[in-house]
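Following this line, the structures themselves.
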Structure I
Amino acid sequence: MTISTNSPVNLPGSPADTPVPTNTAVSARNVSKHYGRGETAVHALRDVSLDFEKGRFTAIMGPSGSGKSTLMHCLAGLDSVDAGRLWIGGTDITGLADADLTRLRREHVGFVFQAFNLVPTLTAEQNITLPVALAGGKVDSAWLQQIASTLGLTDRLSHRPHELSGGQQQRVAVARALLTRPDVIFGDEPTGNLDSTTGAEVLSLLRRSCREMGQSIIMVTHDPVAASYADRVVLMKDGALVGELQQSTPEAILGALATLGA
């Protein structure tokens with residue numbers, strides 16, 4: 001679904017048997033997720049239906065506890081759902097065997113999380129190229145050097161994580177996600193540990209990867225400035241979709257969040 005507006009709107013759910021559009025990178029139909037039982041149960045996701053188009057940069061935002069991180073983890077196949085169906089590309093990942101899901105993520109998905117998830121005994125370059133090595137592939141050296149240069153890592157590739165600052169480690173994580181040119185990159189606050197200048201460079205690179213290589217970016221963030229780099233901002237509250245913005249400014253995004261109590 002795509003709603004062109006600069007103010008929050010209600011997003012209708014789609015029935016579980018609604019066909020998934022062919023131009024989507026990731027899709028959800030009537031997805032629900034809860035933790036716990038009875039009166040103490042927490043409903044993290046409530047009947048969420050959503051399509052993420054190929055080659056677009058989408059930010060997911062909402063107040064703390066809105067379900068945005070849970071939604072991203074489920075979309076990426078990192079967490080299971082209690083109801084509904086999920087697709088990455090044309091593959092229904094709901095109930096997919098662990099080995100098949102792992103293979104799909106390795107070949108088609110990139111991740112950038114707040115926890116850098118770097119291997120401490122490997123150099124920055126080895127951490128960046130690790131997914132390719134695990135898949136038995138060949139590294140595109142020119143693309144690696146371009147990413148390293150853009151992220152300011154050229155003179156840090158031989159350093160191990162403990163020799164890098166937090167911001168440099170995050171840049172290594174971003175480089176690792178970009179190296180394989182995956183169909184979709186999931187980011188959880190990907191610029192959260194970066195200074196404003198480096199963060200802007202990273203966000204610009206992510207946006208350019210959408211424009212020039214057709215990659216799809218799905219990013220969870222609390223930062224209206226970071227979200228303004230996205231083509232689309234999806235708004236959540238209490239586990240449900242409550243609206244979205246298109247090509248918006250930090251001020252408009254901040255205003256929309258204020259109406260949600262964020």
Structure II
Amino acid sequence: MKGRGLLSVSPAFLRVWMRNAQVFVALWKFNVFPSLAEPMLYIFIIGIGIGSYIKDIEGVPYIDFVAAGVLGSAAIMQATFECTYGSFFRMRIQNTFEGIISTPVSAGEVSLAEISWGATRGLFNSSLVIIVLLFLGVLQHWQVVFVPPLMFVAAFSFAAIAILVTSRIAQMEYFHFYFAGFVLPCQFMCGTFFPVSRFPEAIQLIAWVIPFTSLVDLTRSLMLDRMHGGMIIEAVWVLVSTLVVTELAVRSMHRRLVR
């Protein structure tokens with residue numbers, strides 16, 4: 001029963017999530033401010049700085065356009081760091097996972113807890129960015145209330161991918177390849193800072209296969225009050241791909257921890 005992925009996971013995973021939350025609260029000064037540095041730089045250097053040279057893009061001020069991408073980047077980057085370096089440290093250096101699975105908590109529950117905690121960190125980070133954007137007057141439509149759930153899904157998706165990668169590497173240095181080969185390209189080619197339509201058609205096809213492109217487009221559509229019929233298809237693709245990669249991540253981490 002314990003090797004069957006998500007179907008074997010019980011609510012016990014919330015205990016592991018709570019353990020991570022308690023550590024975060026105890027060290028909040030060291031966790032909050034460094035993680036906000038990158039999205040703040042994007043807002044002020046790219047959104048406002050470069051935006052002063054760009055009159056508008058797709059009919060809106062550049063900072064209004066780029067805000068959705070900055071939010072998405074804040075969510076996925078924090079979730080990715082948490083579930084790569086953070087999870088690997090807990091798994092291999094501290095041997096925290098080994099100690100937890102020696103209790104009635106299973107390896108699958110540890111995996112889902114790590115993914116959920118990474119998603120929580122991503123949501124927390126993007127929520128702080130939302131507050132900054134509100135002060136800047138960027139968020140003006142009521143649909144923005146649906147943005148935080150989207151940020152949670154974005155963070156959850158990348159946390160699951162990160163756990164899948166973490167479960168398969170032997171040394172922390174291999175994360176450099178993951179960030180350079182997947183995370184950073186996603187961050188820049190998925191409509192974050194400019195429209196995907198500016199790419200050649202072949203690159204556009206690759207970009208739309210990556211669920212983060214749909215997440216950015218959904219977020220931007222809500223923030224700019226530009227609802228369209230394709231949003232339903234995008235939402236389904238995001239949810240299905242997230243479920244699939246989460247299942248793969250839980251199974252892979254189970255094989256890593258239970259030998």
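Suppose mean count of other Cβ atoms within 10 Å over residues 58-65 works out to 21.2; of I, II, which structure was it derived from?
That value comes from structure I.
Could you figure out which one of I, II the value 1.19 for Cα Rg over 2.2 N^0.38 Å, for residues 42-177 alone was computed from? Mind dumping the intermediate values first?
Numbers: I: 1.19; II: 1.27.
Matching structure: I.
Quick one: distance in nm of label points 7 Å out along Cα→Cβ at positions 50 and 74 came out at 1.0 when computed from one of I, II, so which one is it? Don't skip to the answer; put the middle values down first.
Numbers: I: 1.0; II: 1.8.
The correct label is I.
Computing distance in nm of label points 7 Å out along Cα→Cβ at positions 34 and 250 for each of I, II, which one ends up highest?
Details: I: 4.0; II: 3.1.
Greatest value across I, II: structure I.
If helix-only ellipticity at 222 nm (-39500 (n - 2.57) for each DSSP H run of 4 or more, over all residues; to 500) computes to -20500, which of I, II did it come from? Don't jump to the answer; show the numbers that get you there.
Details: I: -10000; II: -20500.
Structure of origin is II.
The value 18.6 for mean count of other Cβ atoms within 10 Å over residues 82-89 was derived from one model only; which of I, II is it? Provide the component values of the computation, followed by the final result.
Numbers: I: 18.6; II: 21.9.
Source structure: I.
Here, each number is a calculation from the coordinates, and none is a lab measurement. From a predicted model like this one, the values you see are computed outputs, not experimental measurements. Cβ atoms are built from the backbone, for glycine too; each structure is taken alone.
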